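What follows are several structures.
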Structure 1
Amino acid sequence: MVTRIRRYVETDTGHRVPNHKSKCRHLHGHRYRFEAEIEG
């Protein structure tokens, strides 16, 4: 029999890029999703 464990983690982050000429110089955010799986 194979056992599998899977986990997801989602996180939101915010940052800005000072002295950048695009809209990135303003505070903006990103959402990241990490996935890990172990099988054995």
Structure 2
Amino acid sequence: TETAMVFGELYRNGEEWKFKAIGQGFAGGLAPLASNFGVNLG
């Protein structure tokens, strides 16, 4: 069961802000999600 999700990415391209829909789920909650982005929750 996926208990955390990345809905999308907000980023800047030159002078423009853009949104990219992702919809990627992660099993195990916030820790695996954070780890995917290089963040250690301890």
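Bear in mind these aren't lab numbers, they're just calculated from the coordinates by the rules spelled out. Note that this is a predicted model, so its numbers are computed, not measured.
Each of the structures 1, 2 was assessed by relative contact order in percent (Cα under 8 Å, 6 or more apart); the largest value belongs to 1.
Quick check: 0 is what I get for helix-only ellipticity at 222 nm (-39500 (n - 2.57) for each DSSP H run of 4 or more, over all residues; to 500), calculated from one of 1, 2. Which structure matches? That value comes from structure 1. When percent of Cα pairs over 14 Å apart is calculated for each of structures 1, 2, structure 1 comes out greatest.
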